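Please go over the structures that come below.
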Structure 1
Amino acid sequence: MILQPKPAPHIRSAVSNQSVMGDVILTLMALYVMAAFYYGPRALALGLCGVLTCWAADFVCVTLRRMRFNPRDLSPAVTGMIIPLLMPATVGFSVVAAAGLFAICFVKHPFGGLGYNIFNPAAGGVAFAMVCWPTAMFSYPGHFIDLAPFTPVTTALSTGDAYTLYLGGVPTTDFNNILLGLMPGPMGAANVLVILACMVYLVARGTVRLQQTAFCLGTVALLAFFFPRADVPGLLSVFYELFCTSVVFCAVFMLTDPVTSPKRGMAKALYGLAAGVVIMLFRWHGGYEETAPFALLLINGTSHLFDRLMELWAARERRLMHDGRPGTEIRPSGQDGGESDDAAAEAEAKG
């Protein structure tokens, strides 16, 4: 029999980069449909601008690194779709393009490209845009306004409910409108019910794990309940913190990034818990109304520590299972205070 060697990977699975990214793209498209319904074709044009910019930047970076460009790699498309969804529908195309270039050229490829980046590229791009163009990033239009794709925006803009919470005030938007995304905010991150439906789909498909998102949102809710930023009851504070900001979007689509998150199940849970704490710390002490991207970048840099911690814990458990219970010393044969096995066998033979 002649064995033919085949290149790695030798363990194959139905889950691949294409299938994972394809599922994410499908769910993001649902958010773009809602954004187009609220703001017109400009929302789709902004998404297309982000995808084309990220794909072009990825092609240039791969070529400069003398590597082969993989047209089936969908990760630049995911990054390009996420960035505009965290922006107002009136933001300029130049802002979207600059954020996409920063995400690919300064956050993704300097650390090795796909599979090696330490920080989430989309979070880096959005944070860069917030620092450079805060007025454009935090000024929102009304809903059901048909914004033309390539003409200057002249509609009236307003601040969002997240800014009201940032100032310590109470949002005035009706509860039903908040749940339906009919409030001033990023064009894709305000549709909380649609985002939660996308999360259910991604979890059912096995594309993402529930631990990170659940522990992150649970921690945010717990801290909001006991330490509200506005003068409202605890449960109402939880409602505002979860549904009037972009935290649900970031927890579903960015915190679950398989490259920048831990690999073990318990590490994912602790990672999500820590992310929730950092997000709330940024909200209490940060300088912007939307600080989740900055918090994610900070927590991304510590993800390997959670895996290392869990590996040390797993190694201890394996050692205890091998050696016995804690405090029990298993001695080699013949050193337990009695006769050795050889001596006992010899005595039995003589008897």
Structure 2
Amino acid sequence: MKNQPGENPNLRSKPIIKGRGSALQIANRFEKVHVEPEFDQLDPDDQADLLNRKIPTEYYFDHSNSIISQNNSPDLDFNYSLNPYRGCSHGCSYCYARPTHEFLGFNAGMEFESKIVIKPDAPSLFRNWLMRPAWQVEPIMLSGVTDCYQNCERKFQLTRQCIETALELRQPLRLITKNGIIRRDIEPLSQMANLGLIEVSISLTTIDQSLMRIMEPRTSSPQARLDTIKELSDAGIPVRTSLAPIIPGINEQEIPELLKAAKLAGAISAHYIMLRLPLTVEPVFFDWVEHYFPDRKDKIIGRLQSVRNGKLSSSDFKTRMIGTGVLAQQVAQLFTTFATKYGLKKEKVRLRTDLFRPVNTNGQYQRRLF
């Protein structure tokens, strides 16, 4: 049967909700029952209504007794991370954290970005964890999974409170975000920078505003991120830029421009990560590509497979961040050439660990034996 003029065949079965990265209700791999809506039963007018409807963000509160996560991955240059939120409203179709939402009973599609778990006790749990006599001071990543400056931070300010706790105790932090909300916290971050206790990474994926709007629908614009780098840098805060992810067939050609723009804004170093599609990230990304780039879908998927030995993901610690094969080597060479040209091929800032001072909730210093 022929499509009617103006009718999008992708829309009938896989609508994209305005302001969201995914409308998919993917089956949770840990649940036995799954309900699947049949969008192909709707007429074109109802499909259009689906596109314009708004999916509200719901908040759930987690009063767990722990807040710090530990990893043993040789690919990561931090051992501990602090995550005030689970799930992420940014709606990036490629987000590697999507499968983590399934452990909470949610799905990795729409629910990952519309059902956000808040950890209201994060600041006090963070302080209690640092006050342990067993803590051997080293930098902690804020945050290592979902963005600690996603939109709910405006309301809950848990990231701000954790930063203030780290400043008070002189605990070094590394921080990564793609949201300009971080500019609100320039004052405490600047104080930490003066003490050598902070390094911030700002994620850049594209300079193209139209691409960013569909790839990362609820994040800051490319210009806002560059402005953020500049404002942080002007305040004396060391800023790296993270080109993450590089998506072959979509944004790898932007590497030189992204690095140049980051340098002009004040970034001191840069790194990149090649896209991989583990578990339930794959159907979300496939659906996104099919909707927005139907004519390039095969090319994009083929290039992704070419950097993963014919697969779409890899858990190999040595190559999972950069990929393998000819195309991966070309991307690495392109990045190295221009990162070197703009003076961004540098190691991370070495943060101080000798200033740590345990302070309890009463403002009293706690003596420790080292």
Exercise for the section: Tell me which of 1, 2 gives 17.1 when you compute mean count of other Cβ atoms within 10 Å over residues 155-162. Expected result: 1
Handout entry: Parent structure of the calculated result 36, 25, 19, given that semi-axes √(5λ) of the Cα gyration tensor in Å is the read-out and 1, 2 the choices
Key = 2
Fill in the blank from the handout: Matching 4.2 (distance in nm of label points 7 Å out along Cα→Cβ at positions 19 and 235, computed) against labels 1, 2 points to structure 1
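Identify the structure, out of 1, 2, from whose coordinates helix-only ellipticity at 222 nm (-39500 (n - 2.57) for each DSSP H run of 4 or more, over all residues; to 500) was calculated to give -9500. Working shown, then result.
Numbers: 1: -18000; 2: -9500.
Value -9500 for helix-only ellipticity at 222 nm (-39500 (n - 2.57) for each DSSP H run of 4 or more, over all residues; to 500) corresponds to 2 out of 1, 2.
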Problem - Parent structure of the calculated result 1.06, given that Cα Rg over 2.2 N^0.38 Å, for residues 147-306 alone is the read-out and 1, 2 the choices - result: 1
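We did not get these values from a lab; they are worked out from the coordinates using the rules stated. Predicted model only: the values in this text are computed from it and were never measured. Cβ atoms are built from the backbone, for glycine too; each structure is taken alone.
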